[in-house]
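Values quoted throughout were computed directly from the atomic coordinates according to the rules given, and no laboratory measurement underlies them. All of these numbers come straight from a predicted model, not from anything done at the bench. Cβ atoms are built from the backbone, for glycine too; each structure is taken alone.
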Structure P
Amino acid sequence: MIVFSVALAVVAVAAFGPDSALLPALGVAAVAPPLVRADLADRRLPNRLVLPALAAGAIGFGLKWIADGHPPLLPVIAGAAYGGALLVLALFGGMGMGDVKLAAALGLASPTLAVAVLSPVLAFGLGGIAAVIVLIRRGPRSTVAFGPFLLAGYFAALAVTAVLRLVG
């Protein structure tokens with residue numbers, strides 16, 4: 001489990017370098033493997049794992065504000081938009097509140113427009129493909145744990161950012 005967190009942390013470092021944006025990404029990397037395991041096993045994303053990622057995002061926001069002298073609006077907008085979109089889905093029964101909180105944390109951990117947009121696009125693309133497969137194989141009453149896809153979309157967006165940063 002630690003190996004996966006370290007691998008995800010390496011992707012985050014490659015994407016952001018020594019920047020205050022790195023703290024929220026490392027917070028997400030630390031809790032990603034146990035979140036995936038919990039969601040797959042119990043269809044729950046426990047607060048004891050999601051809330052530290054949200055706290056890391058808030059601390060990263062504060063550090064960036066202090067360092068730059070002005071608030072970084074993109075992560076706040078991304079967190080509100082991503083979390084808000086999933087909240088609407090949760091109100092209609094399509095998502096759990098753990099997914100909503102995780103989406104907000106991932107938005108706060110998205111300091112660039114590329115990560116903020118690509119992360120949910122990839123999550124819904126990957127999750128949609130998986131949902132279709134599960135529905136075909138198991139029927140219409142089946143459920144899909146969406147937390148792993150939220151995290152996969154985020155880290156895939158970080159990987160793209162890292163590659164672009166390293167080659168550019």
Structure Q
Amino acid sequence: MVESALYVFDASPLVAGCQFRVAGESVASKAIASVEAQIPSAVYEEVVTRGGTRPDAVEAARLVQEGVIHVVEPTPGEAELDGLQNYQLGQGEREAMTLTARLAPRAVLVTDDFLALIVANRLGLASQLFLDFLIGRARRGELSVASVQQLVEAVGSRYPRGFIPHSLALLGSLTA
């Protein structure tokens with residue numbers, strides 16, 4: 001029996017997912033429902049603690065409190081992945097990559113930081129953009145194509161030109 005994937009979220013997709021809403025519910029809440037989602041403690045610190053009373057920080061805290069997202073502390077004495085010190089990555093990205101490596105091969109890093117995506121790829125870590133995480137949920141039938149289209153459109157202002165039309169085209173091919 002193959003174990004299901006677990007997803008390690010970096011701060012950027014968590015913030016984006018918590019900032020935007022569809023039908024009164026956060027994109028993060030809808031997107032992460034019924035998957036195993038984890039964040040390292042540095043991401044919690046960045047999004048929730050330093051976010052204070054911002055709506056995205058409050059929503060992320062709620063998702064953690066309700067057990068939708070699990071905060072994982074670094075293992076005592078756990079060394080950061082070799083090579084990470086050579087890049088200008090934040091503590092959250094470094095901890096997320098280290099956690100993803102520790103939980104491999106089951107773990108997939110979800111990030112919207114393009115440098116983090118490139119570095120994860122170079123390190124051989126399974127990684128994807130938040131938009132691709134959403135599309136994957138539709139491909140696997142975990143969320144309807146229509147609901148994922150709504151989620152993609154809701155976070156659209158966070159992405160450079162081209163990403164949303166391409167994501168919607170990919171979703172459209174699932175119903176063709």
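For which of P, Q does Cα Rg over 2.2 N^0.38 Å, for residues 80-127 alone, calculated from the coordinates, equal 0.97?
Derived from the structure labelled Q.
Work out FRET efficiency 1/(1 + (r/R0)^6) of positions 24 and 88 (r between Cβ atoms, R0 = 41 Å, to 0.05) for each of structures P, Q, then name the structure with the largest result.
Going through P, Q one by one, FRET efficiency 1/(1 + (r/R0)^6) of positions 24 and 88 (r between Cβ atoms, R0 = 41 Å, to 0.05) peaks for structure P.
Here mean count of other Cβ atoms within 10 Å over residues 48-55 was calculated and came to 13.6; which of the structures P, Q was it taken from?
Computing mean count of other Cβ atoms within 10 Å over residues 48-55 on every structure in P, Q gives 13.6 only for Q.
For Cα extents along the principal axes in Å, for residues 96-151 alone, the calculated result is 39, 21, 12, so let me know which of P, Q that is.
Value 39, 21, 12 for Cα extents along the principal axes in Å, for residues 96-151 alone corresponds to P out of P, Q.
Out of P, Q, which one gives 2.5 for distance in nm of label points 7 Å out along Cα→Cβ at positions 8 and 160 as computed from the coordinates?
Q
Here helix-only ellipticity at 222 nm (-39500 (n - 2.57) for each DSSP H run of 4 or more, over all residues; to 500) was calculated and came to -27500; which of the structures P, Q was it taken from?
P
For log10 I(q)/I(0) by the Debye sum over Cα atoms at q = 0.18, 0.19 Å⁻¹, the calculated result is -1.09, -1.21, so let me know which of P, Q that is.
The read-out was computed on structure P.
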